[in-house]
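FYI, it's all coordinate maths here, none of it is from the lab. A quick note: this is a predicted structure, and the numbers were derived from the prediction, not measured. Cβ atoms are built from the backbone, for glycine too; each structure is taken alone.
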Structure I
Amino acid sequence: MEIISTTNVETQEQLLQELQVAGFVSTQATISRDIKELRIVKELTSFGTYRYTTAAREVPTTFSGRLNTIFRECVTSFDYAQNIIVIHTLPGLANAAASAMDAMNMSVVLGTIAGDDTVFIVMRDNNSAAAFCGEIKSLLA
């Protein structure tokens, strides 16, 4: 926990290297399990990159897991223009997608507005919108 709070760790491999420098021997598989158990999450930085950090607030695992599933299953398309992301969903599911976004509690998200099948997300800056669209793409892949 000290390493991720004092170092910008972006990948499990980088965390593994930092642990080895600190004198700890581990494997990538163990790191992956520990990240889940310790509720370490990736946070979007102001530079448009991601780093590991501790969760700012705890969301019950079953609730957030359901929201992630809903998000993956309801999004039909997405795009961004400058710092605004537009997500299209199946009819009636935009609120579920917006709720999943809100539950992520990301500091770069200024707010979400949901209609019937469209969500508008206002990001702090253009880089954050581009980086988050990349994350959505990997989540839906």
Structure II
Amino acid sequence: MSTQTAATPEAVTAAPSPEAIADTYVATWNETDPARRRAGIAVAWAGAGTYRDPVMASDGPAGIDAMLAGVQAKFPGFVLKRTSKVDAHNGALRFTWSLGPASGPTVIEGVDFCTLAPDGRLASVVGFIDKMPG
């Protein structure tokens, strides 16, 4: 008689794909409802996640939420879009993005380089801006 241990749901739950994490991350930049934005941040980011780019920095879920709310206030109606595939290997990923009016040309463009926590969520994002108005 063999004994088998049933897998718990936690044991069979796979880490989210890099594409899913990147898309959830991008969606949080566009989510104007604070509760839904915070829920997206909880899905995409590890608890000690950090964000850095040439003009902004934030730490942890509350800091990231405040940063995103600030960007939305500064650029009302702008939409962040992922503009490339997600390249991923060895716990890191990168993708390009654009920011601009939903129905207009992009105003800001760049690339994000991310490291992943062991659970597959974002541990850090370092953004580089390739195009920005003067």
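Suppose you compute distance in nm of label points 7 Å out along Cα→Cβ at positions 54 and 86 for every structure in I, II: which one lands on 2.6? Clearly, the read-out refers to II. Of the structures labelled I, II, which one yields 3.3 when distance in nm of label points 7 Å out along Cα→Cβ at positions 14 and 70 is computed from its coordinates? Considering all the candidates, the number was obtained from I. So Cα extents along the principal axes in Å, computed for just one structure, reads 53, 31, 26; which one of I, II is that? The value was obtained from structure I. With helix-only ellipticity at 222 nm (-39500 (n - 2.57) for each DSSP H run of 4 or more, over all residues; to 500) coming out at -9500, pick the structure among I, II it was computed from. Source structure for this number: II.
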